[in-house]
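**Student:** Multiple structures are listed underneath, in structure tokens.
The numbers here are math on the coordinates, done by the rules we state, and not lab data. Remember, predicted model here, so these are calculated numbers, not experimental data. Cβ atoms are built from the backbone, for glycine too; each structure is taken alone.
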Structure 1
Amino acid sequence: MQRTGQYTIEYNNPPFIIGFASVVGKKEGEGPLKEYFHKIENDTKLGCQTWEQAESKMQQEAVDIALSNSSINSKDIHIAFGGDLLNQCISTSYNIRNFSIPFLGQYGACSTMIQSLLLSGIAVESGCAEKALAVTSSHFCSAERQYRYPLEYGGQRTPTAQWTVTGSGAVIVGKDTNGIGIRHCTIGKVIDMGVTDMNNMGSAMAPSACETIKSYLTDTNTQPDDYDLILTGDLGKVGSDLLMELLLKENIDISEQHNDCGKMIYDIEKQDVHAGGSGCGCCASVLCGKILQKMYKQELNNILVIATGALMSPTATQQGESIPAIAHLVHLQNS
């Protein structure tokens, strides 16, 4: 590995994605990406007693499918990176206990999938692991209970609010000679523009996405039209519009290449999700569903994925704190 520019890391011997899987809930399975998910659950609780248990089980299913698709055993994984939105990352730790894999828990809010993926790449590239696992998840019901109100309260959602995705994604990274390689990563900086509205995560996160994209393009001396797709994690409609505006002020136009997982996973007009999707499972399920399948078929060959996260908590918000955010980037390219 070597540093390229001020913020970007280049993988000299690129680690490759050798397995991936996505598992989602009923609402996500009714959306426009339904044909790409590996498994759709129609029971919100997946036969469990609680939503938290259901989220952990959904994550376990994603790992099982990714292992099966790559024809390897969990014992072949030297390290796992993963996290979720719940306190103490319980969905992930309760999942990983089933696999006997060395584990480093992550918390980057909704950016956790890309944070875990870039760390998996670093572990494999550095020789610390032959194979590494990146996994994360979110669940609408467990997240609403933790961050906002009990579902029974029936609170009114604002137009800027996003719907937490019930979904999980798992990626296995290893050494290979061809396929989908991890070429670069840019670790984001914490950006806080003073947004205090917890129902407007898109506006809070868009500046961090702008900063990371600008840093990567500067460091690598590339332009947006060098890429087939520039995919952000879960800015939704409001955040995506703001990102475009902020980048144009930096003389960067990604309008031809850009899409957002929060806009892709639901039919925003028909599914009543207001500004779109959010949550750790948003980027994870879209990336491990449609995007990696299209790369595997070489319908996409050179892409940037930027996952954003709002680094807030209910306690900080209730104390009047603003919402800091972060965005991490990986550059994926077919060999």
Structure 2
Amino acid sequence: MANQKRGKQSFQLQEPPVITAWANVAGKKETEGPLGYTFDIKCRDAYFGQKTWEQAEKQMQQQALKKLAEKAGMAQTDFDLVFSGDLLNQCIGSSFTLRNTGIPHIGLYGACSTMAESLLMASMAVGGGFADKVVAMTSSHFASSERQYRFPLGYGGQRTPTAQWTVTGSGAALVCSKGSGPKITACTIGTVTDLGIKDANNMGAAMAPAAYATIRAHFDDLHTAPEDFDEIVTGDLGQLGKELLLDLARQDGINLGGKLTDCGCLVFDNTKQDVHAGGSGCGCSAITLCGYLLGQLKEKKLKKILFCGTGALLSPTSTQQGLPIPGVCHAVCITGG
């Protein structure tokens, strides 16, 4: 019996799992941004001591997992399960990170929604009594993403004003059945939404409808409203996508103004750093959550947030074939510990 399910897409955890520890790793540009003080590991080398950007992404996840274990006061082998994913083909950043570790691993792909997706899956595993110590983790790298999805960096292509800057970073959170820390009380699983946006350099517009659909479903399923949260935090819509989300909500009679913020707008200083519409990538919401946001909840500066990871479900193949970009958003309600 699905006794924790609420409405069509949501569930409310009867024994809320606890986020007992978190860790993050960030690159040079991210460290120079306004959230630099919240990063555990800061690296000025884009290769992270490796030979390729893809191996650098693997190295970031390994460092995040190691730091998480250190902060939790346990060995990595104490983890019951890891949910992780990334933007690389076949999620090789995650699988190469976990290879030969002996840690059970389930790979995920939700594009830039992967931090929320992995956190949601971890909360289901712990809240359902299937595990006690589960890691939610993801990463992205500016150069590996550019190589896979767009043009080679050496090409020197012009970036459009709607383009976003893929964050180089990795975040990991430990979700446990017991302990102290912020609690996951409810989640909403997103639906794939496609309104026909085809511009791969305007992912904020592609993801905004999915973000609104999930936020609205969370409100309806759990009988809640914007005023019940200190902040509603989207994954990486960027400035343009954020404005579109606010407009979609206004058209539906919902005022998100004053509550809505976006990780893509938080991680960089757009007045000093040339990132166009803001940050993006799996690492964008991961390093923002596993540092600044969870820190604010731990210090009781925030009491309750709705963390909404947004993802653009495109591939180089679908873009080359002229297909539109579907979007998805998963929401996780987190309260201060």
Structure 3
Amino acid sequence: MTPDPKRAGESGLPPLALIAGPTASGKSALALELAQRTGGTIINADASQVYADLAVLSARPSEEEMARAPHRLFGAIDGSEACSAARWAKDAKAEVAAAHEAGTLPILVGGTGLYIRTLLDGIAPVPDIDPDIRATVRAMPVAKAYDALSREDPASAARLAPADTSRIARALEVIRSTGRSIVDWRQEKVGGIGVQVRLAPLVMLPPREWLYARCDLRFEAMLGQGAIEEVEALRARHLAPDLPVMRAIGVPEITAWLEGEISRDDMIERAQLATRQYAKRQYTWFSRQPPSGWHRETEVINSKNTDEIVIKLQKIILT
């Protein structure tokens, strides 16, 4: 059964498949299987896999895997840039439209909840921030910025942890530049495609113990697949340390080891811990944030049940 993206169905809307969940949960393999069976196009929704410099440490699909089905927005941005959710959503929106126009099923796959939410629900139409205000705010210590936010926009401050540097800075620069709380701006989201597609979502939530063990094994495997060389290449570029590629899991840990600050065993232990903590945060988000009507798959994906799960997803798409 191959769904026709141009077939209106009862909703009158073209389908969009979504396979989401924490890192190492098996999303990419399932998306590839679905794409091969339907002739679909896989669109990346992972904040690390968008960067060309993070092929190994982001667990990006291999060249052989990407040759088996069309893949979009994988390794599409140079590490010297920072990809925002708004930028990614704009690109993803175009890729979804292109897939529909070509008569193929767009299959969104990834674990970055902010990206997915921005694409489906839209983004607050906050005007451009005054450069001088941004520079001033970004130079402030987080404690000072939080104090200022508590006075100038208490509603936003109440929602943030006092050490959440990036979100505090964003909220403070918005209130100072626009005179309006970012909380208010977010009530007016625009540009989402959720109402324009027939969404077929699958959230992967395998047993946590299995997931964390897989995270540990995968990082050790990455070391033999070029992760160290990947970090060496990044270091040679002398990129700003606050760029996303320089803060990606594995990069700071491997860098510390290469510079002789920690042992190899400590490097592995720290990176594995960081990966598990990230997976835990993703797991919590995908457990609680998506609508209750989104199908949750709690089984571990393997050779025995892949067919069953793909058929289940195809039925969701055709419903």
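**Student:** If distance in nm of label points 7 Å out along Cα→Cβ at positions 41 and 57 is computed to be 0.7, which of 1, 2, 3 is the source?
**Tutor:** Source structure: 1.
**Student:** Quick check: 3.3 is what I get for distance in nm of label points 7 Å out along Cα→Cβ at positions 257 and 305, calculated from one of 1, 2, 3. Which structure matches?
**Tutor:** The value was obtained from structure 3.
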